[in-house]
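Chemist: Multiple structures are listed underneath, in structure tokens.
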Structure I
């Protein structure tokens, strides 16, 4: 971040940007949103370095580091991944995050938060995702922290686990979809799913989490998010539902917006797994932000 961008962040901090219903951000406002998220990455990095916690820039954030030495110009969010053992260490010291900058959120810290990964939220901001107004959890500009858990060693086991996790994920999503989906059949189905207590989903998922540690040879995935290996690219079946654990144990530093952050040493393998020909940007019509919002104040 150069001096002009520091001034941009400072000046815009003095006047809050208030947007409704995906109202288009100006170029300066969009860049400022990225810089606010950069503050959150820096704070996570600070705490992780202090406690020797391994993390990796993840998904489009790692792609941005490799291809752009910073954010993908049209990317409006940021992602970090940690193996379960590292994630638990981070949770235990998350109170060391500067509260004037941010706070850590997952279902344990905020029972109304419904997802299977954590967030770092910017203190004093609002970021309400479209359709999620009724959830009632704390909100704010954020970056995602994905815990990665062991999966079964066999492909068949991974497939059955993926089916099980699909229904668990949909049960959580039902808390939103039961009142927002316009299709009456889908809305009815989600209303039925929503009758299962949210806590039961987390309790039943815990049996997978307890098997996870850094020393096992198992591959890994985030349990309550669609498998990354089939989300964007159709990988071979044996690779579709998980990733090598070594990707998140063997790290190196990458330049990102003028700072050094950790990412997998095997960035090429990871990015091919995620995006295939990752060094070729998408066509201009697809270079658009991916996160929709009903209210954004920062």
Structure II
């Protein structure tokens, strides 16, 4: 399996506190069946002042520790990038990090309130050629009252990553309900641990995979933890990867994303007048 969201780097955010914890998390991940793991510390101005170059150095140093101890875990770079006004510029400058330097980028919105212009923000990322992956939407407190925003984002080509522990009840009934609902509706693209330590939030991806398999089948569960994560690391175009089974490609997503990532964003230089709505603006680009 591949875990695309994990806070394993020591002493860099609220994840692993030191190298011993990182080593314990790595051994637990390997025992669970993970062979590739994205180190994705928070980048949150005002709280976690991490930068792309700093994270890269930390990943290299931790990989060296694993290699010395013969821990068979391959690390790749990434970040849990919190929303900010200069997000696209940050990615282009390298201060923010996509996953493994690909078009795929983790985006964490505020937890307690839907940010203004949420859909415009994701639109700007799509137009710039990125595939945003919204992290743990099932755990955001505003999702129950704003679920329509999630539906529109998925329809337009934004990916969703839910936390394995949400499916097993580790984050409470509400998170479990929304994780199950999104999974059943075909709105989940990636399953990851978002692990922070070995005890309170341990790296247990297989439990979430097995639970998902009981709801959506073994093949889709494999796509959640192997097929799509492999595609992310390989920088594959979204339309070349299997999408969640119940997503209707004729109503958005795959075809639009291909055009946006490869063609439309090169010509687009601002919102066309008279075009309303997130999906409407995306369709205007390829109309």
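Chemist: If you rank structures I, II by mean count of other Cβ atoms within 10 Å over residues 194-201, which sits at the top with the largest value?
Modeler: Values: I: 14.2; II: 18.2.
Looking at the calculated values, the largest one is II.
Chemist: Computing mean count of other Cβ atoms within 10 Å over residues 98-105 for each of I, II, which one ends up highest?
Modeler: Numbers: I: 16.6; II: 20.4.
The maximum falls on structure II.
Chemist: Work out distance in nm of label points 7 Å out along Cα→Cβ at positions 26 and 66 for each of structures I, II, then name the structure with the largest result. The partial results should precede the final answer.
Modeler: Details: I: 3.6; II: 0.7.
When distance in nm of label points 7 Å out along Cα→Cβ at positions 26 and 66 is computed for each of I, II, structure I gives the biggest number.
Chemist: Assign the value 26, calculated as relative contact order in percent (Cα under 8 Å, 6 or more apart), to the correct structure from I, II. It would help to have the intermediate numbers written out before the result.
Modeler: On the way: I: 26; II: 19.
Derived from the structure labelled I.
Chemist: Comparing Cα Rg over 2.2 N^0.38 Å, for residues 74-137 alone across I, II, which is largest?
Modeler: Values: I: 1.18; II: 1.06.
If we compare Cα Rg over 2.2 N^0.38 Å, for residues 74-137 alone over I, II, the biggest value is for I.
Chemist: One of I, II was used to compute volume of the Cα convex hull per residue in Å³, for residues 114-161 alone, and the answer was 64. Which one was it? Before the final figure, lay out each step's value.
Modeler: Values: I: 102; II: 64.
Here the read-out was taken from II.
Chemist: For structures I, II, which has the highest computed value of FRET efficiency 1/(1 + (r/R0)^6) of positions 170 and 210 (r between Cβ atoms, R0 = 25 Å, to 0.05)?
Modeler: Across I, II, FRET efficiency 1/(1 + (r/R0)^6) of positions 170 and 210 (r between Cβ atoms, R0 = 25 Å, to 0.05) peaks for II.
No lab work stands behind these numbers, since they all come straight from the coordinates. Given the structure is predicted, the values throughout are model-derived calculations rather than measurements. Cβ atoms are built from the backbone, for glycine too; each structure is taken alone.
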